[in-house]
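Colleague: Read through the structures below before going on.
Bear in mind that the values in this text are calculations on the coordinates, not laboratory data. This one's a predicted model, so the numbers in the text were calculated from it and none came from an experiment. Cβ atoms are built from the backbone, for glycine too; each structure is taken alone.
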Structure 1
Amino acid sequence: MADLCAQSSNTDAIHTLLTNLRDGMPDFIYESADCPSNVGIVTCDPSKVADTAGHSVDSMFSRGTDAIRTQLQMLDFTGRPVCAGG
């Protein structure tokens, strides 16, 4: 799997995501204005919700998941198996 991740153009974001998932995501700080509510659904702007060190949810999580999704879509498009048994 590491070789597949290495093919991504955004390996830093994937590495950051996996490290944060392994080590545990921090508590995040946000202002209610950054998380508007619409009929019981709260949606936060991931670039404005941050940990105490100022790292946003976007930089710690969303960019990595987007990079993985893009990589998997590329593999699917090219017909390359992701979990091929040997």
Structure 2
Amino acid sequence: MGARLGTADSDLADLAYLYVHCDDCGNVRRWSRARLNDAERRGYRSLPTLASKFRCVRCSERGGSGRNINLRPILKEDDDVG
């Protein structure tokens, strides 16, 4: 049986949300806790494995690879402070 959501088996459990930034075009998106929960349900348990999934749709539509993505995780404890 797989890891339960929000347990120690998943590094994603400590994240409040995730900023996704394309370094080529500047496109910025934010992944909410709900989307992170969905990623956990689909089997992603760490930020590096989840990072492999991202690509910039804008850059891909223009013929680029769309893979020059920068992720900035916001931890739950950091979100409480600010």
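Colleague: Going by Cα Rg over 2.2 N^0.38 Å, which of structures 1, 2 comes out largest?
Modeller: Between 1, 2, the highest calculated value is found for 1.
Colleague: Okay, next question. Here helix-only ellipticity at 222 nm (-39500 (n - 2.57) for each DSSP H run of 4 or more, over all residues; to 500) was calculated and came to -7000; which of the structures 1, 2 was it taken from?
Modeller: 2
Colleague: Oh, and also: Hey, FRET efficiency 1/(1 + (r/R0)^6) of positions 20 and 36 (r between Cβ atoms, R0 = 30 Å, to 0.05) derived from one of 1, 2 reads 1.00; which structure?
Modeller: Considering all the candidates, the number was obtained from 2.
Colleague: By the measure relative contact order in percent (Cα under 8 Å, 6 or more apart), tell me the structure among 1, 2 with the highest figure.
Modeller: Once relative contact order in percent (Cα under 8 Å, 6 or more apart) is worked out for each structure, 2 has the highest.
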